[in-house]
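Presented below are the structures under discussion, each in the form of structure tokens.
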Structure I
Amino acid sequence: MSYCRRREALRKRLRQSELDALLVTDALNVRYLTGFTGSNSALLVHAEGDEASVFCTDGRYRTQSQRQVPDLRRLIERSCQLRLATLAVEAGIGRLGFESHVVTVDGHAALAKVTGADALVATSRSVEVLRLIKDDAEVAVLREACAAADTALAGLLGEGGLCPGRTEREVARDLETRMVAAGAAGPSFETIVATGANSAVPHHRPTDAVLRRGDLLKMDFGALVNGYHSDMTRTVVLGQPEQWQRDLYALVAAAQAAGRAALRAGAQLRDVDAAARDVITQAGHGEDFVHGLGHGVGLQIHEAPALSQFGVGTLAAGMAVTVEPGVYLVDRGGVRIEDTLVVSGGEPELLTLTTKDLVIVPC
């Protein structure tokens, strides 16, 4: 039923834009509108209703598409885009939208040969606008994905998986294995594990660097569940922390709390970023916070909206976003604390539940 509702919401946008139909070719957008998870597909969404809409995939997915897309007319063709464009012409569609942020120049030329250039209307991110607001089913899956990541980290901490002597790569693979054991299909993205001075590199890739007593250890990871991504960062210290490490952690924790507190429907994106950034700037570390405060999560690990100094627009209830300030002291170490949350009219729902208190790993 949610797929039907999503297609109806898209049709309202088509009618507002005076489009007769939209040719959806982005694989994630097709999945969002139909539930189909194969690698080759396209969807013709007709403004009049599902009765006139058509889904297309190739013969490899005949059985899968019958199961996943039982409520739409299906075509089995290799060249889905051109076949659906031909159907649009045969159906008398006069204004056919296409995903201009997806279709290549060559692809547009091929479509224009079928429909005529005047019939094609560039339509950018019509489905992505709908994807900004997560429905109840999506939020439920995001909760599962976040829970899998929480469970993995709890197991890693509880079973001594962060002992000095292990390498960054070993810890990263351990986290990913534990997320799968907790119900994930796999990691949301390449897991970041950064120890010691490497923790000052925001997107450090795991190496054979060895965890050592006294290190800050930053872990940025997420679980993939039913196509939806979670995202969480926690920074711990191996053994008793030095005072500068405690101070740095307390600063980032205060900034992260300020960012979460500003996260509510109607808030300007750049204002949410500023709420956290100002805490860090006032402490003299503005130049050490080198990225935006957060981003949307869903079928992609990074999607709209962007919480940053340059963000344009406002938050709305149902948006799923991260809040992840960080301070990075080159050649010393860095701290990032990140949660995934769902925006509401009041306090947002926190999906990543692992403690944000400074965890001191005994070693």
Structure II
Amino acid sequence: MLGELPAPPAPGTAGCPKHMEYGPCGGVGSTGRCEVADHACSFLTLAPVAWHGSPAASDEHARMEADPAGAPSPPRAAQRLRDLMREHPIVVADFPARALDGASLAECAAAVAGSVDAVLAGDAGTARVQFPPAYRATLLRHAGVEPWMGVNARDRNRVALEGEAAALAHADAAGVHCITGDHTRIGSRPDAAPVFDLDSTELAALMAGAGHLVSVAEAPLSPPVDARPGRLLVKQQAGAEVCFVNHAGGAANVATFVGQARALGVSLGFIPCVPVIVDAGSAALIRGFTSLALPEGYLDVILAAKDVRAAGIRAAIDLSLRMLDIPGVVGVDLSGGAAAGRELDFARAEAEIAQGIRERVS
């Protein structure tokens, strides 16, 4: 595999365009190619880096003397969500509202309120500019849904992220999803400077330290495949409680990954991503996901149906139920997004899927 690509310039952080210490990210190509550079991922042949704490931890006393700040109170919603996951499987929905549009946010929230347990709100390659996570969390809570907010390390340094951690606690975010983030060369804003002061593992530690329910992502089919369960264990040691499992080609692959991770001592809850495709626009959007792997024929069968929307809803319900049968899985994430102008219809479809799952589970 490595023979097909130029060798990485240096192992680990020095050769990673995202400056990751606990890599690799989920964007490694199937050949082992770096997400943004024309060489092999610099972590490809390395063993998982053992968790040794945040870089700021060793100088914590000096930092706090220079910048005294009280610890934020943990969000109450985080404990409510932990309790809910112990009671029954949860349904999370990727939030499809238009970026920077309060009216779209409110109408999409109204469409899913009462049907899903939380909405996962981050960014996408086509919408890198969003309201800040804590502000969106406030808007979502006011709109009647539990906000599970995506936070990336691409756009801000650790000082700004510490402020975001406090703001998210004040906004009573139900969960914080910590990712390193796609490089700025990918997506709608290649003009923006990449930051990557922290990576997802370090960000998870920062958010856990603020009392948040922390989730991370893992891509079971991205090289190095054999190392992915071990890297997830490191994220757990940093403070993660939940793993969103990226699209991995179906329930069998997810079950294999979960079993391998649990055999290593990973005890966090798993929430697999379930692709939601209800029209040609949502199909086009999901095809652009990094390291996407759908069940064989999944997309073709839906798009060939006479009623694409109904077929997509049925397929998502059926796949969700198969995912929920996997030991260690605590919920599913209705994953995907809408074409421009179709956000509300996509949210309504997510609500129908969530209701269908509940009816079948109960």
Structure III
Amino acid sequence: MYICKKEILRKVLLYINILFAVFLILAYLAYYISPATNYIPAFFGLTYYIWVGVNIIFIPLWIFVKLRYSLLPLGVLAIGIPLHLKQFATHFSIGDSAPDGYFKFMSYNVQLFGLYNWKDNKAHRDEMFRFIRKEDPDIICFQEYFYEETNYFETTDTLRQLLDARNVHFGAASTLHGTHHWGVATFSRWPIVGKGQIKFPRSRGNICIYTDVRIRQDTLRIFNVHFESNHLHTENLERIAAGDSTAKLMAFDLLQALRKGYVKRAAQADTVAAAIAASPHPVIICGDFNDMPLSYTYNKISRNLTDAFLNAGSGFGFSYAGRIPFLRIDYIFHSKDIDSRLFKVVPKKLSDHYPVSAWLKIKENEKDSVQ
């Protein structure tokens, strides 16, 4: 009887392990399958760390219970090695000094500079200004940027002076009263010689702009993108976690919001990827992707490009500073003929995103071929 119960327990554990192994495989598929085709894997990609963690736990468990069963979690983890390697970087660098010939590039979702914190929004904005000035980037791309023409909540002119970056490209995703604008903005100390934008249909506040910047004898095309947001309300997440009486309904609404976000981002990523492929210049693309590395958006945008974090960063690079932990959703990618050094996620919580930065330079042996 004891042996029978022990065998039943092993089988139950095996079935549970098989289930979590399937969940991890579905997470892998999120990288390859467009949510416009099938959005189910995208949900598992979002919870990738859970499925990895559970399968890792099963390995020592099977070593003590039934050794050959450990091949199941080991195998499913092994087939995902190329995807696991996109989750963390090991380029630990000492110091923060500028490498010779490189320029500092930063991307920052500023959450409208705290505009809707009506009590002290100007004080909050000014603190962000001081922080950005201290970081002193040569080129900075903002998402969730706010600009208004009445100078009540001044942003653009002040940043021009603080950064000595007179060259600005702003793209409005939405406008109110003809004077209040929400969108993305790119500031550069180098001359801007071309501009364009990619509108996202049926999107309330998301947009992509591209800016041609002349750096010495070279021209780079910089894509500054804010892909579709998930429109998740943190108070609803807290009520779900607390077991609110309407938790089931809110959970359903949350899943619907995620599904819509995934589908919209898939189409947006396809559009931006096509524009990147058509660029006549080496490219840098940065911004708030609202998607993890194990996602179709990441896969589509990163093709033939270098992830500056993986190339020159360290750790896991979590960039979201809101209440949902362990999210890397802010990126800097660049063409292969650009080098990156000292990628950093700057742990300054003034927005619901941390800024990301890197030192960039066109490789010496490529300069002659860049027009």
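Where a number appears in this text, it was derived from the coordinates with a stated rule and is not lab data. Nothing here was measured: the structure is a model prediction, and the numbers come from that model. Cβ atoms are built from the backbone, for glycine too; each structure is taken alone.
Thinking of I, II, III, which structure, once FRET efficiency 1/(1 + (r/R0)^6) of positions 33 and 153 (r between Cβ atoms, R0 = 35 Å, to 0.05) is computed, gives back 0.55? Traced to structure I.
Of structures I, II, III, which gives 81, 55, 39 when Cα extents along the principal axes in Å is computed from the coordinates? The read-out was computed on structure III. Given a value of 2.4 for distance in nm of label points 7 Å out along Cα→Cβ at positions 25 and 185, point me to the structure among I, II, III it was derived from. Derived from I, not from the others.
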